[in-house]
Structure I
Amino acid sequence: MNLDLTPEQSAFRDEVRAFFAENVPESFKSRVRAGMRLEPHEFTQWQKLLHARGWGAPSWPKEYGGTGWDPTQLYIFETEASRADAPVQFHQGLELIGPIIFTFGSPEQKAKYLPAIVSGDDWWCQGYSEPNSGSDLASLSTRAVRDGNEYVINGQKAWTSYAHVANRMFLLARTDPDARKQAGISLFLIDIDTPGVTIRPVVTMDEIHHTNEVFLDNVRVPPSALLGEEGMGWSYGKVLLDRERGVTAATTTRLAQQLRGARKVAAETMLGGRSLLDDPRVADRLAQFELEVMALEGMVMRTMAEATSGQDSGPRASMIKIRWSELLQQITEYWVELQGYGAMAFAPLGPFEAPDAWAAKGMIYSRVTSIYGGSNEIQRNIIARRALGL
């Protein structure tokens, strides 16, 4: 989507574009373009590079170490990042718990946690889902019981992304079993190396270790681990989930990366003496994707502007999350379809031996996007309730 930029905004765009051109490692680009996540040490490397430039927290206020950028600057930043095949910053600390800490946390918690999030020194993971509490998160059974000057936490968390490399976790636990489901939940900030925390890997079908089970057995934490007020965890958790969908909204500009990858394959693949891109059916499909991505970006710009001005955008974040995940899955699937049998070469090869083979891994990984952050079925229920009054 093209914007009418002021001279100051054009200068900012040029500054961002130059930074990405000089600093995005070539080894990142093929994986990023395919929609894959980087290795944990690469995420940290990238975060530290942005932090050194003063861009470690693009969406945060300046008073907490952020840039204080407006929605147009954020959009320019993400658009130029997509154009350069720069990676998305890993968001668990930066876009999920960080803003909750600077909004509801104590001065001590802000001083302890916020600088290390922006610098990349801390890696956070999210302890929300449980084996029997995924879509119905309010039914979670993890308990936190006050015992003198400590809380004792017992329970199990599931699908905990990157817990195996994280050093901190934010988790929801029930502190009042007699209150109604939502009212008896609190939010805690804990160190992963606290005695009683056990992590077991869950290797997904893309053959990469992203996620884990986390077991909490008599984990003792001080009262300072409680974020905000006891019993308010559900309210904070809803804000977190809204932010997670907002992060998805802010990164819809990255769909252009996958679309660019598919278009490149179509242009380079020859069939009957001409490229696939010369086939009207292929050109039409790619053009349709481009139009839908542009429409989605328009929704994102509106949502970001409303958030900055304090307006409630209603269920639009849910709408964007659904459409973004569906488009990502469709584009990566079509990219693999254009590659034909060549897309299946990734299985016996090492991770960096076949750059184009990342499309297949990206397609497989994209299947999770319609599940995390609240499944698309749940998002449709939110839209039905908040937009249609059903």
Structure II
Amino acid sequence: MTVSIHRCSRRLVCSLAAVVGAALTSIPAAADPLPDIGPASFVGEDLLPTGLMFRGTEVGGLSGFSYDAARGVYYAISDDRSTIDPARFYTLRISLADGSLDDGDVSVVGVTRLRDPRGRLFPPGSLDPESIALTPSRTLVITSEGDASQLIDPFVREFSLFGRQLSDAPVPSYYDPTADLTFGVRTNLGFESGGFTPDGRFFFTGTENALAQDGPTATLMTTSPARILRFDQAGSPDQEFVYIVETVPDPPIPPDAFSTNGLVELLPLSPTRLLAMERSFSTGVGNDVRIYLVDTAGATDTLGLPALPQDLSGVQVAQKTLVLDLDVLGVTLDNLEGLTFGPVLPDGRQSLLIVSDNNFSPTQVTQFLAFTV
């Protein structure tokens, strides 16, 4: 996929107040108050090239990241399946002190290899890490999509900041792929997302598309009933909801070429409200990225239900409202997959950052986009 970046001026602020404001005012009050995410403004971009090396590893595949306010750094997970280099996460510094993101503001300052409970590196192909989130106790929760084609189960696991696995959260068995591939996560469509509520009480993750038994993948004509899974403070699933992934917005060129759309990140705002990022790709067209405000307060709890009814009869899905279509930025979007709040800036604005997974492809880049809200 060839990427040519159209740059807004580094000081250009693309106001999105109307989009965000309209979305928020259309949402009814819920049991728990929604934090005011206010108007959003685009404040810049920085790029890391494919092939960038750091301490003997190739920096790339950044599929999720999380801000550590105590240290002023970000932890970014690579989705390398231990095939290029051992499974790992990077520590980044991102300078937003002047209120914008500019060339050279993102720097890699550390790399940490993931290890199992016995301290061993993960074998090639044994995991597909996709999201990373800092816990209140200063450990990390990392999700893996697994690999249905190899009957490798998805996981939600806790790791130390030094990369050692500490615990393995229970995931309902109906997420595990079966030999006939009629049950469980689909390959590359599992736990792509993950994040904690601001108070640290709940962790959310979600499948990128429907489980094999639940319905179709997203296409130009069909939506896909993904599942969002919530874990409590004890690390156990306590609720689950159906989230409808939208159809692929753009037909590929040529028409029979590859296209996809999926839920790639969740950024919880409260126990029932989240920002959800969907990223589509169509061959010959490129990426389309949209952020939705999701409300699970009235949604049916499907935890323990092995298969959804095909017509979703009796199931109230999570409500969603489009907050931001990144096409309005005038920037060519790469394969955006990670979303996190950053620091509060000196003028009081809250920063919000997005990162792309470059697929270790020479025709792509690792793209960072910054907003204030």
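Taken together, the values in this text are just the output of simple stated rules run on the coordinates, not laboratory data. Fair warning: this is a prediction, and the values are worked out from it, not measured in the lab. Cβ atoms are built from the backbone, for glycine too; each structure is taken alone.
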> For which of the structures I, II does the calculation of mean projected area of the Cα convex hull in nm², for residues 171-362 alone return 15.2?
Replying inline: I
> Here Cα extents along the principal axes in Å, for residues 59-234 alone was calculated and came to 50, 41, 34; which of the structures I, II was it taken from?
Replying inline: II
>> Quick check: 6.6 is what I get for distance in nm of label points 7 Å out along Cα→Cβ at positions 107 and 283, calculated from one of I, II. Which structure matches?
In response: I
>> Say we calculate distance in nm of label points 7 Å out along Cα→Cβ at positions 123 and 339 for every structure; which of I, II gives the highest result?
In response: II
> Of the structures labelled I, II, which one yields -500 when helix-only ellipticity at 222 nm (-39500 (n - 2.57) for each DSSP H run of 4 or more, over all residues; to 500) is computed from its coordinates?
Replying inline: II
>> I have 36, 24, 21 for semi-axes √(5λ) of the Cα gyration tensor in Å, calculated from one of the structures I, II. Which structure is it?
In response: I
>> Matching task: 2.0 is the computed value of distance in nm of label points 7 Å out along Cα→Cβ at positions 179 and 211. Pick the structure from I, II.
In response: II
